[in-house]
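Listed next: structures, encoded as structure tokens.
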Structure I
Amino acid sequence: MMTIEKAKFFLKSLLQQGAKNSEIKIYQKFLDVLISLENRDLTTSQKNSIEEELTNLDLKQPHKNRKRYLRKKRNAFLHYLKSAFSLVLKEHYANYGMSLGMALGVAIGTVIFKESSGTGIGLCVGMFLGYCVGQHLDKEAFKQNLVLIIT
């Protein structure tokens with residue numbers, strides 16, 4: 001069974017192997033998530049569930065492109081944390097809202113203005129509104145202690 005402590009040890013050993021800067025960033029981001037989880041007051045059942053998910057991720061599997069493999073596993077782990085415990089990273093909702101706002105803003109701006117300038121206006125307005133809504137959701141998640149604090 002892969003515990004949080006074992007996963008941290010594994011990622012620290014990868015950091016010490018002298019990888020490229022891009023690989024170091026991936027390892028460090030994953031490590032930061034694990035440290036943030038370790039610093040939270042988790043129940044025994046939550047901790048067991050997280051450790052079971054870490055075991056299922058099979059982080060130690062040898063892979064020819066370890067950076068891409070671990071980035072995918074980190075994203076899968078973050079998705080698991082969001083779906084199982086509603087835990088998200090800082091500014092998760094702001095980034096999501098901005099992306100969604102841009103897409104909707106382009107569509108609505110094009111329909112309303114029917115010119116090429118409408119696309120740009122819609123993009124800007126949608127991005128701004130999406131970011132504002134996302135910031136509000138991030139503040140609510142922070143108040144409910146659902147944000148993983150990453151240093």
Structure II
Amino acid sequence: MKRTNWRRVVASGALWTLVYNFVWGVAWFVFMRKEWEDAVAAIGRRSPWTAEVWFLWVVLTVPMGVAIMAYASSRARAIYTAAVSAAGAVWLLLTLPMGAYSLSQSLSPRVIVWDSFVNLVGMLAASLAGAWSQREVVQAGNVDRAA
């Protein structure tokens with residue numbers, strides 16, 4: 001039975017977290033901030049995205065990334081497929097309730113779709129980066145995990 005290299009899983013989970021939050025940060029500063037500001041202004045509310053909420057979200061993405069990478073690590077023969085599948089499942093579990101809640105709060109469908117899309121892109125990019133960090137390297141006939 002294959003043993004899990006937890007240091008590698010945690011490191012790839014940290015990479016997952018960095019890539020995911022980088023994608024979100026770029027999207028936020030390029031266009032998502034305006035989308036959210038317009039959406040909440042249209043319903044007469046303030047933006048829920050305070051510094052405290054951003055910090056909490058970044059903290060919560062660490063175990064999310066580690067969990068996705070742990071699952072991918074357990075599927076070494078198809079690590080990229082496993083990482084993308086796990087990210088897709090997490091995305092769906094987060095998007096459906098978020099979308100339903102956002103609609104119940106009268107947020108614009110446009111911001112809901114954009115938010116969901118950015119989450120999907122971030123999760124897929126992060127999962128591919130994390131899987132890449134766990135790739136196997138073949139050296140002189142020996143299969144070893146990349147350092």
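Nothing in this text is a laboratory measurement; each read-out follows from the coordinates by a stated rule. In this text the structure is predicted, and so the values were computed from the model without any measurement. Cβ atoms are built from the backbone, for glycine too; each structure is taken alone.
Numbers below:
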read-out: Which entry (I, II) yields the derived value -0.62, -1.08 for log10 I(q)/I(0) by the Debye sum over Cα atoms at q = 0.13, 0.19 Å⁻¹; value: II
read-out: Structure (I, II) behind the derived value 4.1 of distance in nm of label points 7 Å out along Cα→Cβ at positions 22 and 118; value: I
read-out: Relative contact order in percent (Cα under 8 Å, 6 or more apart) - structure with the largest value, from I, II; value: II
read-out: Ranking I, II by percent of Cα pairs over 11 Å apart, for residues 6-45 alone, the structure that comes out highest; value: II
read-out: Identity of the structure behind 0.40 (criterion: FRET efficiency 1/(1 + (r/R0)^6) of positions 54 and 126 (r between Cβ atoms, R0 = 35 Å, to 0.05), calculated), options I, II; value: I
